[in-house]
Structure P
Amino acid sequence: MTDMTHPLVFDGHNDVLLKIFRAGGISAVDGFVSGRDGDIDLPRAKTAGFGGGFFAIYVPSPIDMEFKYAQMTKPTYDLPLPDQIGCAEALPVVLEQAAILLRLQEIGALTICKTAAEIQTCLQSGQLAAIMHIEGAEAIDADLHALDVLYRAGLRSIGPVWSRPTIFGEGVPFRFPSDGDIGGGLTEHGLNLVKRCSELGIMIDLSHLNEAGFWDVAKHSNAPLVATHSNCHAISPHSRNLTNKQLAAIKQSNGMVGLNFAVAFLREDGQMLPEVPLETMLRHLDHLIENLGEDHVGLGSDFDGAVVPEQIGDITGLPKLRAAMAKHGYNEALIKKLCHENWLRVLEKTWGA
């Protein structure tokens, strides 16, 4: 492997839409094409070999980020979760971010993909591929009418929660050290959401969901279990990370996990500090491969939504990660699987196309 911009990366999570939303919404989309502050834009995607990924729609809470990051540099921490957000407040934000993604498609910056075959076509043609994903289902009403409408707009992946609670279940707080066994399982509404997503072919994302909710999804879903951006609790004992027992269930379901680049979930000390060597990322990948098998592991960077290792920085650091994988002994076939082939496999299995 001499070209470290290939194979193309199809990534399990980014927060580009939130950043554009905060920068001015629809009026700010042109910056994605010409170049923008942040981790991902079209010019850098082409130079870094970034082929696309899950574009998250997320309703932000009023959080003092300075306080949050300061707390997460301490040896232990337990951040209080923001209050639950109601559907009436969340829906306009979700619709605006969905409109941003649709506008990016309209101007030719990307293609919203609804099948694995469409993603493959984009990767082959050089067009950026996007999955419309919702991180935290606050905008979905109890009757699931909004889910049906958003599905027809292109939604193909959803996380029932982002850490704070919803009418569907509970997430994990940012707590270290801790496991995810915090709070109750899915509500009746949550079980209905899982059932309807199975009927529609919408992927359920287990990242941020607490352990009781994880096992409820495992029991009631007929689809592969997927955590788009989560790491290994055995290496970094953070509430956001997955235990070996959870990894075993994901493997049994023929699902997968995307490696989260967020430093607090990579580091053994759980601290939100960017001094993380690439070797630490490889340790998590090794552990995931050992527990899941090489067909069940991918990347889920959390670009534009997290502090990532300083050696990565933004998507232009992806060639360094590919080079580190090769130096570590991963062969070309395995690197292809990690970069995008495993995502295509699990999405085809989940979506049925």
Structure Q
Amino acid sequence: MTGLKIQLTKKNATNFVLDIELHLPSQGVTALFGRSGSGKTTLLRCIAGLEKSEIGEVSLNGELWQNSKHWLAPHKRSVGYVFQEASLFPHLSAKENLEFAIKRASVTPAIIDYQEVIALMGIEPLLTKSPSQLSGGERQRIAIARALLIQPKVLLMDEPLSALDEMLKQDILPYLEALCKRVKIPIVYVSHSIDEVIRLADYLVVLDNGKVIDQGVTQAVLGKLPANPIHFQEASVLISGIITEQDDTWGLSTLQFANHSMRVKRNNEKIGDTIKLRVQSKDVSISLSCEDSSSILNRLCVVIDDLITDSKDPSMVTVRMLAGSTPILANITALSADRLNLRKGLNVIAQIKSAAVLR
């Protein structure tokens, strides 16, 4: 059986119980998402063998790592692990840190070679420096490269950007995106940031109080109504599409998805590139007709799939709409929903400001 199979029960000293059963894809990025204390890091450490669960089974592509009769030590599991803080050897240069990983590399065929890792992470100018001479983002890029050069069968990443400020996060995310597209092994990525999940994850597992609350393709899980515990942050959806046009005069790109298109602020993308966008529910409004006399450029013909009243604030309603198979959420007042007579199955216009779309 391919992929990462996990069935674990673990109780810690504070009586927190991790009770998990998962079968994750054999490649691509799976994000473990949830509030602090939901069990994300504990699960990652159990996969790596750094913590032992009372009951459980862990296997990768049919190779058994743990069950009631068998326990494979952490150093014998083919795992690359990236921690929140880059754990580089301080007495070694960046290059020597990487060479240490090469000596530990698995005997299986290499998933990526040394020069490609250097180019992928953009670290050639950093190799002669010691960890103390590197910024936090540079140290983390070296740590990621080192984890890859072990030639692991699975890469585990525990909130690798959480120790960085926002500017450094934005600097390192493109390197992570390139890595995730290139490496054909399962990557399990712990995060409590919706932005990171949207940019990196193909598959999403939502944890709450030690249990799996939801899982599935990232776009589908994000597109559910806020009753889902994932929406302890601002409700958002993922829109993925291909850049088909670019407007040099106004600095805009056109994103095509299914039979719909959106105009967004132009970035570094090129025509033909696939990009992911985050649209927050608070930045979506609803109209019953398509008015050209509006400053909002993106007006998508959608159908209402469901409505839910906010349990904490009855004056607000979240409307779930479908643009083809792509879900879009709008957070509006209950008064507006009543005045427009919004209901399931009604065709409406979802209006999204180009300036409000996040990447």
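Coordinate-derived values only; no laboratory data. Owing to the predicted nature of the structure, the values given are computational and were not obtained by experimental measurement. Cβ atoms are built from the backbone, for glycine too; each structure is taken alone.
Determine which structure produced the value 21 for relative contact order in percent (Cα under 8 Å, 6 or more apart), calculated from the coordinates; the candidates are P, Q. Value 21 for relative contact order in percent (Cα under 8 Å, 6 or more apart) corresponds to P out of P, Q. With respect to Rg/Rh (Cα atoms, Kirkwood Rh), the largest value across structures P, Q is given by Q. Of structures P, Q, which gives 0.25 when FRET efficiency 1/(1 + (r/R0)^6) of positions 140 and 220 (r between Cβ atoms, R0 = 25 Å, to 0.05) is computed from the coordinates? Value 0.25 for FRET efficiency 1/(1 + (r/R0)^6) of positions 140 and 220 (r between Cβ atoms, R0 = 25 Å, to 0.05) corresponds to Q out of P, Q.
Determine which structure produced the value 5.3 for mean projected area of the Cα convex hull in nm², for residues 244-323 alone, calculated from the coordinates; the candidates are P, Q.
Source structure: P.
Taking 0.20 as the value of FRET efficiency 1/(1 + (r/R0)^6) of positions 44 and 172 (r between Cβ atoms, R0 = 25 Å, to 0.05) derived from one of the structures shown (P, Q), identify that structure. Traced to structure P. Determine which structure produced the value 1.0 for distance in nm of label points 7 Å out along Cα→Cβ at positions 28 and 276, calculated from the coordinates; the candidates are P, Q. The read-out was computed on structure Q.
Structures compared: P, Q; top value of distance in nm of label points 7 Å out along Cα→Cβ at positions 180 and 284, i.e. the largest, recorded for Q. Across the set P, Q, FRET efficiency 1/(1 + (r/R0)^6) of positions 76 and 196 (r between Cβ atoms, R0 = 25 Å, to 0.05) reaches its highest value in structure Q.
Each of the structures P, Q was assessed by mean count of other Cβ atoms within 10 Å over residues 52-59; the largest value belongs to P.
Can you tell which of P, Q yields -11500 when helix-only ellipticity at 222 nm (-39500 (n - 2.57) for each DSSP H run of 4 or more, over all residues; to 500) is derived from it?
P
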